Structure P
Amino acid sequence: MHPGDPRPGDRGTFGPVVARPTLGGVWKYYEQPDGLRLPSSYGLTPSEEEALRTRGWQLLLRGEDDGYLLGEYATERIGTPLTDDEVDQLAAFLRDARRAQQAQWAPGEPGPTPLSRAFAVLEQHNVLARENFACCLDCASGEIVGEFDDSRTWLGAVYYHGGDTADIIENGHTHLAYGVRLPAFFTAQDWNALSGAEQQEAYEKLTVSLVKQVVIPILLEHGIDVDWTESIEDRLRLSNVTYLARV
């Protein structure tokens, strides 16, 4: 795979939540319960409590419900020392709060997001599609090849990683990596008969064609805004997107 690289500054972060567009009311599923606070018995200052609670909640929105990543954050950002057991307890406290919140949702609510539905349609068109896949672009690009199976002739793949999911949760946009799967278009013998320059040209043409003719139309049909330079060096920028994960 030769996915488009991220644009400068597009790695996801977990900063303060900014003003969000109204996306069919989906943002309400991101909010913390009114009055949620970490127990005072852990001796956190008000700013530490807010930072740790916010970080923990954002991880839950990604579907990360154990204490490992929260512990990393606590070690790097929180002045009050916390043991591993205490971090696990805090993660469990927040997880229980999220599950209690989810229990109040109506049956079938909120349902798949438009992006999830678009990804399902992409797979019907033989394009492997993965959300919140791996931790970063390098890992995702290396691991996506292992996701192909023998159920069909996969034409290629699209995916975004955990840092991109943070962007969705914070401001409703993300970046999508992509690439074609060469065995769908060439035999090994025919591919190896090409020069390096010919291989690069063929790969670029196939990739641009797949993105323009299959990927982008399906995303647009699901109400997702797409910005792309038509260069395989750049990922697609998607706007008007949401992500939901239950814990």
Structure Q
Amino acid sequence: MKLLTFEMEIINEQDGYFVHSVLHQGKQTEFKFNPQTASFKIDPTGELSEIINRNQDQLMKILKTKKTATFYPGFRLGFVITDGKDVDIFNDMNKIVIVNRTTGEDEINVVESGKTAIHQVFTDACYLEKTGRSGIAAIIKFPDDNYRLYSTGSKAKNNCHAELEAVVAGLELLKDVDEIRLISDSRYVRKGLTEWMHNWKLNNWKTSNGNNAKNVETWKKIDELTRGKYLEVAWVKGHSGHFENTMCDLYARDAAGKK
């Protein structure tokens, strides 16, 4: 599934509806959205309108999360749509999401299982609120089934940031590898890598409300470390007996407990 990039601007307001002008590859269309009622209207004719209509759920998610104060003439926002995205399949946490960045144009796909001979990196993190200390761990599983462990303390001040630091550590260990499967128990990591990051980058690392994305510097590192690579993103439930995830958790906790 290709990622399609759009630019939109609110051009005026009519009876509670904000008229948005949308541009994509030289084509233009308009739609109306009422933030109070979450009502959406668009002329169904035209190629660009057809693209927006078949991916309307993705656009509506962006519009519904925008704060009311950001609806005014002149407000501009870039957004990315995964063309033909099946939301239910995409949100199935048992599926693997492929982020293919090898062609110059990022593509997203969802599969039941990924490649067999691939480097795998398992990551986890721990943030101890009482002490304010964090620990991260990454386990590399090579295609020949050998392992490499890395763990250390982290300066992260919350669990989400620590999870990202663990991902950075794992990706840095595989910086010379082109095909990687990342396995994490963090939904924040999965959503960020497969959905949010594309939109943040398009808007100078800001959210749809114009605020800076959280943990932006670490996300920029992840963006750099995955550029030009084939990445499979898998999620596992934490504390479910998964061997590598359990080991990462234990080593991250140990690292967080050390002064």
Structure R
Amino acid sequence: MTHALANWKNTRWAADLALDLVAGSKYYKRTEVVQAAQQIADRVIAHLGSNPNWSEIAIVGIDLQWDFAEEGNLAVNGGQRIGALFNEIFRIFKERGVLTVTTQDWHPKGHISFASTHSQAPFTMKTIAYEGCPPKDHTLWPDHCIQRSHGAELMVDTRHVQQQFTKGEEPVESYSIVTNEAGKPASDIVKKLKDQGITTVLIGGLATDYCVQRSAHQLKEAGFNVIFIEDLSAGVAKDTCDAALKAMGEAQITSI
């Protein structure tokens, strides 16, 4: 599903975001992020070759939301810096004609993925059987990215975001922006990108070992040339990130 981009100037959190855009935060230095973003962009541009068709490329920032920043309900170490890098990267690539895209977890209260819904502790495992699917063990997470909460808001300046997709509205876990854990569409991102002639997807975001990896795999399966930008991602744990990188390599997803 998609929903309209909010006018970032009219949100309650615009002042905090504007300060981060100008000055940085205790989790990153603005000047360092600007320099790092340009270096990442230069590396990606070099990888794409001398004359890429920019209109056939999309850059997708997965779940760049405040609940995945360091002080969020499901904090990822380095999360706020990743959001700041994407602010610069989106601007750089949008100017070249690349389609800029974000995704968001967009959960209702009491979502099936929340530990609190099952009266259990966060990060415990629970076997869940979705309709038409065999039972499967799932990690139960702290409440996060609840619709219209601060934690669900994007950390990026949406003036540089051209399309936005949400997932996780239904009572099904959905790591990927393509298909949820019940095998049903999580959003219409594949159709929208193909309708616009997109053939290559640059991808990064939060978190490497969950939503980024799953989305990358399924976008690859949908026929896109997927390029994972490692410096534009952060993960929950080193071992699961290492496993995610290995799995993406085996699926012939390019990492740069």
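Bear in mind these aren't lab numbers, they're just calculated from the coordinates by the rules spelled out. No experiment lies behind these values; they were computed from the predicted model shown. Cβ atoms are built from the backbone, for glycine too; each structure is taken alone.
Figures for the structure shown
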| quantity | calculated |
| --- | --- |
| Origin of the derived value 20.3, 64 (Rg and Dmax of the Cα atoms in Å; candidates P, Q, R) | Q |
| Comparison of P, Q, R by mean count of other Cβ atoms within 10 Å over residues 62-69 - largest value held by | R |
| Which entry (P, Q, R) yields the derived value 18.9 for mean count of other Cβ atoms within 10 Å over residues 78-85 | Q |
